[in-house]
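No value in this document is a laboratory result; all are computed from the given coordinates. What you see is a predicted model, and the numbers here were worked out from it, not measured in a lab. Cβ atoms are built from the backbone, for glycine too; each structure is taken alone.
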Structure 1
Amino acid sequence: MHVALPIAFLGFLLASSALAIPQREPDGEPDPRLVIAVDRRFELLSILHRLAGTPEYRRAPKSPYVEAVDAHFATFAKHKAVQRTRELRAAFGISYDAPMSFAARLDPATLALRGPLEPRPAGLDKRWSAAPIAEYAELVASFAQEAKLDEFLSGQRVYAAGVEQRYREALRGVAPVRWFDSYFGPLPQARFRLVPSLLNGQNNYGVHAAFEGGALEVYQVLGMTELDDQGLPELGSGLEGLLVHELAHSYVNPAVERRWDELEQPFDRARRLVAKEMQAQAYGNTSSVASESVVRAATTLYMLELRGEQAAAAQLGYEEGRSFLWTQPLFEELRAGRAKEAPAAQRWPEVLHAVGERLSAWLELPEAQRRPLFRGPINAVYRWRAKDTMVVVLPPERNQSASVAAFEAYVREVHASFYAKQGVPLARAGEALALDSARAQVLYGTPQDGPHIAVLLTRLGAAFDEQGLKLGADRFEGAGIALIACAAHELDPRAAPRLVYAAADHATLVGINAHYHGPTDWLVVRRIEDGKFETLASGRWPAKLSPGS
């Protein structure tokens, strides 16, 4: 999946006066500036919010550690610290990353608050501004002592060490701090910590704490979703992007706050375009949407410079799929900023100014030009799953054999179960084109069913014959071969895409939706016993960062 940068582009970057793009750490060593360790302060706040019933702190998957937390701390559910935690959430919205920003200001040894609280210190979430933070800190410390937090965590040390080791192994050779220093300017007094959060489940937070004299502590608090039988995290290829995303907040958020007067208006307009989708992700205010937007553009640039165009296109598609529809123009401004002839620390404010102007220009474009390119994967097709934007397509009507009748009955069953509730119509090929050629089309059938499938397969470099399937330069031989693939619209990569389930015969396709697919652009599968399928190969189509690439 990781593709080298084009030689001409790489040469241009290295020849510019900007700092050279950092490469992976030699010999696969982890980034020496990034310490990976479970932290009692963040576990303490997570435990308090779990006891208080805060929804986002109760989503950790079942594990021996979670069971141990519930058993050990159950008798303290009515402690004053738990009650105050619940009250702070209700009165001041202390939730999601706000508790973690508080934890970052606690002394690692004593749990006392560090530094003056007036004015509000950099890094402490603004939701704490009117909250009784000093009183709460005393209650938190008393809870830790009375509930014997350290004794509990000591008993979990072997487990925590196993979690830490999983993260170290997964991040060997990853050097995000050097990349951020090269682009945004170094933070010489900063200390960077990756904090595996044993209770946070799917939620991740990037927080920091700034102190007098310039000292800065930067934390990436990462939750765990997939666990093995021992409760240890199973970390996939997305960990690097997640780490980069959370780390970016510590560089981006303060800069966005400093330029808020000029950035608020364009980002507020952008947020309103997708307000419902942003609210569903807990990005309910414009400042969080602005920071998230720039962070996501920076993560995409990181992927381009260190992992190649395929990884960058996948990252860009992911961000757009989360309704950050303006990620591409922001990414392009950050990419152009790499060539600016100025030290990184001076260049970054200029780039952020350009980001605001570029977003304003993007907002003035017609809606059709603001749509992101379709970049896949298969799951992205379902963004169009609605009454007026998608159609499920059957072959043209003809004299049916028993196998064709069974196939059509299956497609109708899939439609009724998965599409009809959203009002997506079911139509035959000719009817579908007459209905609206701009709709996303979910196609089922064989090349012989008509050009609606045959032409699409030709575009994808796929051809079925008596021996099996040829896809590009690869051959897959034998009976029962099928292809599941998505593709951009044939005329406009910003328009509604296509999704095809194709085989040499109709009988092969019965039951195909039950086979796992979605995270990739295409799969070649084989039908085996009991109507099940096995994956023979899968992958992504070549990267497409822009319409002309």
Structure 2
Amino acid sequence: MHCLLDEQKGMEIGETYRTRKQAKTFIGYIAQAEKESVQEEFAAGKFLSLMSDGCADSAVIEEEIIYGRQAVKGQICVKFLGIEAVAKANAENITSAITAGVCKGLGVEEGTWKKKLVAVSTDGAAVMLGGKSGVVTRLTADLPHVLPVHCMPHRLELSFKDAASKNPCHKKLDALLTGLYTFYHYSPLNRANLKASFEALGKKPLMPTRATGTRWVSHLLTALDHFLRGYSAIVQHLEQIQSPDSTGVRSDQQAKARNYYRAATSLDVIKYAWFLSDVLAHLSNLSRKMQKTNVTMAALHEALQSTKTVLLTYKRKPGPMLQSFGNKMTFEGRELSGDGRSFQSSHPNLIDDLVANMENRFGHVKGGVLHATNIADFGFWPDKVNMTDFGDAAVDILVGHFKPVLEDAGVQVDKVADEWTILRSKVYQQPDWMEFINKVTWCELNRRYFDECPNILQLVDLLLTLPASTAECERGFNHMKMIKSDWRSSLSGKSVGELMSVLLLSADIKNFDPKPAINIWFHDVQRRRRLDFMDGKTSTAAEMDDTEPEEDFMCVGQGRLLSMTSKKYDDELDKDFEVE
């Protein structure tokens, strides 16, 4: 298809490389070029963190995806390293898959990249973080300085889930939202009638959505938003279904509608829904911060504390959403039943349990190595009066913990403390030091002071290398599911890895440069490439195509590669490339 479009634009494509087999070949070379670029980039870094997660693909094969993270002179880099199939999802096989994926992705031996390793981030599954024989324990054997990082967005959502599971009002609301979703999602008739109800009220249809999913907080917030904004239409439809005058409605549907209507017109449920909207808005914002690609562990310290502070205020006074509802006994013209006493006792308990769970699950960031990383966040730097000994103890903790990997990286650890004093002094000596701290980045400080303070700035690079989540892995799995869909479930592991490398590592089509891939392709032969071999011959592309019938490939840059390697550019290739 791409070739036909390019021909319509006047490009000379030729016939030799217009097959699916050659498309697969080109994908392999594009992926190889991108991987070599990643390998060069990571070879320049002195520290490495790994992020890994597992998921079953459309062929019900367990896949382990691996990302690498590093920082060089203040610039954070997160790249896809590979995806490996796992025969059995136990610690031994997952460890082998991650090790193989990192070796392939970085193009080095295991001993080489392990010398740089400072952290491994995974989800909280026991097979990953088990203390005796978990994956992280196996990967970091004889490397006591490597930090195991439990994905912080997962921690946050588990904190909320644990608190909500014990709350009676939350159970009622959750049952209502889940019931409404199934009631309308699996019944085309109910869905059509609800849309008609919205249209009758002159409103845009908002269908009930699932309240659970990969990201519980964001899914629940969306479900709440649709319920509250579509409340009048939903309640109107539920009222119509349960009416004795309704015809063609089964008795079980009427019974469900009656139960949902009763819950939807409860004062306790509605007030709790508004209260929960306030809570989830802050949790969702915090979760989004935690999922950013370049977020650092240090930057999340302050965000966690401020979120807990705001949540505690909701015990004493209502948040903006609940305040807008006020003390009304009606909502959208519907009279609500009950006196709201259950809500009055439930919502403080949710706050207490949620904050306690957050303290428990994030307590590790309050002290030790992770707390010491806050020197890398300028938001924690004090005013000029209190700067005298700021960070001194933290630097000592960090140097003591990461001493082996710092020494392997060539850092003179005995000079780090003095250089920290010098760097701190230079920052506070700026004419407008407060504005400078608010705007400066570690890239800028590296540009200014690396020659004078190289060792402390390399320690900061190590801190910026520490990951806070595995959200990048989850985004990678979204791409994998689009590539290896139900219709393409027979794609081999190698093909999936190459397609993901092209998708995740290469530039978009407007900025894609095919020359590195062409260079590798042109030289990777025993004899000269015959670019016009099939031109003018009777064999069709379909007859030539001996690609495995179950695999299907789409090469983003195939048309460009073909145009670059067509007869039109044959003379240029003769000049630019010397086949060895």
(message) When Cα extents along the principal axes in Å is computed for each of 1, 2, which one produces 80, 59, 46?
(response) 1
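Match the computed value 16.0 of mean count of other Cβ atoms within 10 Å over residues 189-196 to one of the structures 1, 2, and report its label.
Numbers: 1: 19.8; 2: 16.0.
Checking each candidate, the match is 2.
One of 1, 2 was used to compute distance in nm of label points 7 Å out along Cα→Cβ at positions 301 and 357, and the result was 2.6. Which label is that?
Numbers: 1: 1.6; 2: 2.6.
It must be structure 2, since only it matches.
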(request) Could you tell me which structure in 1, 2 was used to calculate P(r) over Cα pairs in 10 Å bins from 0, in percent, for residues 149-340 alone as 8, 33, 32, 18, 7, 1, 0? (result) 2
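Identify the structure, out of 1, 2, from whose coordinates relative contact order in percent (Cα under 8 Å, 6 or more apart) was calculated to give 25.
On the way: 1: 13; 2: 25.
Of the options listed, only 2 reproduces it.
Just checking, which of 1, 2 has the largest value of distance in nm of label points 7 Å out along Cα→Cβ at positions 197 and 501?
Details: 1: 3.8; 2: 5.3.
Comparing 1, 2, the top value of distance in nm of label points 7 Å out along Cα→Cβ at positions 197 and 501 belongs to 2.
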(request) Could you tell me which structure in 1, 2 was used to calculate helix-only ellipticity at 222 nm (-39500 (n - 2.57) for each DSSP H run of 4 or more, over all residues; to 500) as -17500? (result) 2
(request) Consider the structures 1, 2: one of them gives 0.60 for FRET efficiency 1/(1 + (r/R0)^6) of positions 181 and 269 (r between Cβ atoms, R0 = 35 Å, to 0.05) as calculated from the coordinates. Say which. (result) 1
